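Listed next: structures, encoded as structure tokens.
Read the figures in this text as sums done on the coordinates, not as results from a lab. These figures come from a predicted structure and were not determined experimentally. Cβ atoms are built from the backbone, for glycine too; each structure is taken alone.
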Structure 1
Amino acid sequence: MKNLFHLSLPCKNLVDTKMFYVNTVGANLGRYANNWLDINLFGHQLTFTQVGKFDFTNPSYSFEGKVLPSFHFGIILDIDSWGRIYSKLNNQNLELTTQAAFLKNKPGEHLSFFVKDPNGYILEFKNFKDDKEIFSF
């Protein structure tokens, strides 16, 4: 059995959140109720709970000359899945960073891009050149 990741986050609007993850990203809707919903994001469970107004700021940091959000979550995909989701999201009117390679020719080399969801959360999609180096440095 593989281990699955679960993350629960507050959201501003369940309908907008559902539309983004299901219709825009292509994830599957899981269980839901009036004030929460589960999203199946590549086999991992994201739970969004509508909590009303909340304060959310995204300070950034610099890594290899690129400005990145310090608070984000994401998924590591194989290169084919990564390419498909990048193409799909890049062809839509979204706040999407351009794909970038990080740690080029070093342990942990990977491709990455970020997209903002309707709640202001930053979602990162990664592909590692060598999966054995995901935790290497």
Structure 2
Amino acid sequence: MPSLLDFEGRWRLSRKIADALGPDAAFDGIAVFCRDAEGLHLRETGYFELAGQGRFQAERSYLWRADGAEIVVLFADGRDFHRFDPQAGQARADHWCDPDTYKVSYDFTDWPVWRAQWRVTGPRKDYVMLSEYRPETGISVPE
């Protein structure tokens, strides 16, 4: 099973969002994990498509840090997001963002291919987001 620095590099990213309250969506792009002074900086770039509403360029960033065997995921501004143990094979974590609940399940059993499935619920949210990451080389990153 992976540890923090095993994620370093480029990954082909495919994401599907099944939304019970609205249109489904998809994201295709790359995820790049680069070393920084405290761990890894994750930048996802690509194209987001919302059913019936077109396709547009999108990106987001997170910080990944090691805390013993666990990985701590922070928002780009340093706020806590969640933590998980990649050695678990199938790791779980929760994040409360009032009034919504975010539950993630990471699957590393097919490493180096790995998946993250988010189940998000709240008064106005009800969706499942499945992301699959595959090692990739030689891809240009949209700026």
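From 1, 2, which structure was helix-only ellipticity at 222 nm (-39500 (n - 2.57) for each DSSP H run of 4 or more, over all residues; to 500) = 0 calculated on? Each step should come with its number before you reach the end.
Working: 1: -3500; 2: 0.
Computed on structure 2.
For distance in nm of label points 7 Å out along Cα→Cβ at positions 6 and 22, find whichever of 1, 2 sits highest and give me its label. Going through 1, 2 one by one, distance in nm of label points 7 Å out along Cα→Cβ at positions 6 and 22 is largest in 2.
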